Structure P
Amino acid sequence: MKNLGQLMKQAQQMQAKMEEMQAKLAAIEMTGSAGGGMVSVTVNGKGEVRRVKIDPAIVDRNDVEMLEDLLLAAFNDAKAKAEAHVATEMGKLTGGLNLPPGVKLPF
């Protein structure tokens, strides 16, 4: 029973660290860009869009599709950067614990 109590204590500590990590990750921002930096999108650690910047020089009312593609590419770039940062930080928290594919923290 002593080991069970110790295990529960460790689980509670891990949960507290996880909550702290989630708060920190929500505050980080990553920016992705496309079109040589003409379009940029900034997301937080939760993947929520925080800012979009578009250089007026690329706005062409006759080619809206290009702008849409650049926005999509910039968002995907920012999201990938944020996900990589989150994975790195979670790896630090879990001590490099290799979780099975598809298992994501936090649950």
Structure Q
Amino acid sequence: MERVDVTILGRDYSLACSVEEKPTLMAAVRHVDQLMLRIQGSGKISSNERIAVMAALQVAGELLAMKAPDGPLGGLAVGDFKRRIEDMNAVLDDALSGQEKLL
């Protein structure tokens, strides 16, 4: 593991990651820092904690809205995958609980 020192919203953090993960980590740090600076710059939110929460929600929204690459499920957003899997799990749970009642 390598120690990486970064600055997010003017605060210094010391993180650990493997050499292979460092470029991805640094890209994530830049992305989060830019989001937080933009939120802070809007002047509507002043607390660093609230700024961090708003940035986390924005990143989560971006992730869930990401589209799958071309293929059989191409064009579906990650959030759609998650919802479909949850729906399938619910159907399976119902089927299994119905089966248990028969035994």
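Since every read-out is calculated from the coordinates, none of them should be taken as a lab result. All values derive from a computational prediction rather than experimental measurement. Cβ atoms are built from the backbone, for glycine too; each structure is taken alone.
For structures P, Q, calculate mean count of other Cβ atoms within 10 Å over residues 17-24 and state which one comes out highest. All intermediate terms of the calculation are to be shown ahead of the outcome.
Details: P: 13.5; Q: 11.0.
Biggest value here belongs to P.
When helix-only ellipticity at 222 nm (-39500 (n - 2.57) for each DSSP H run of 4 or more, over all residues; to 500) is computed for each of P, Q, which one produces -19000?
On the way: P: -19000; Q: -21000.
Label of the source structure: P.
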Ranked by distance in nm of label points 7 Å out along Cα→Cβ at positions 9 and 49, the structure on top of P, Q with the greatest value is P
Identify which of structures P, Q gives the largest calculated value of relative contact order in percent (Cα under 8 Å, 6 or more apart). P
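Tell me which structure, out of P, Q, gives 38, 19, 16 once semi-axes √(5λ) of the Cα gyration tensor in Å is calculated. Before the final figure, lay out the partial values.
Details: P: 40, 12, 9; Q: 38, 19, 16.
Clearly, the read-out refers to Q.
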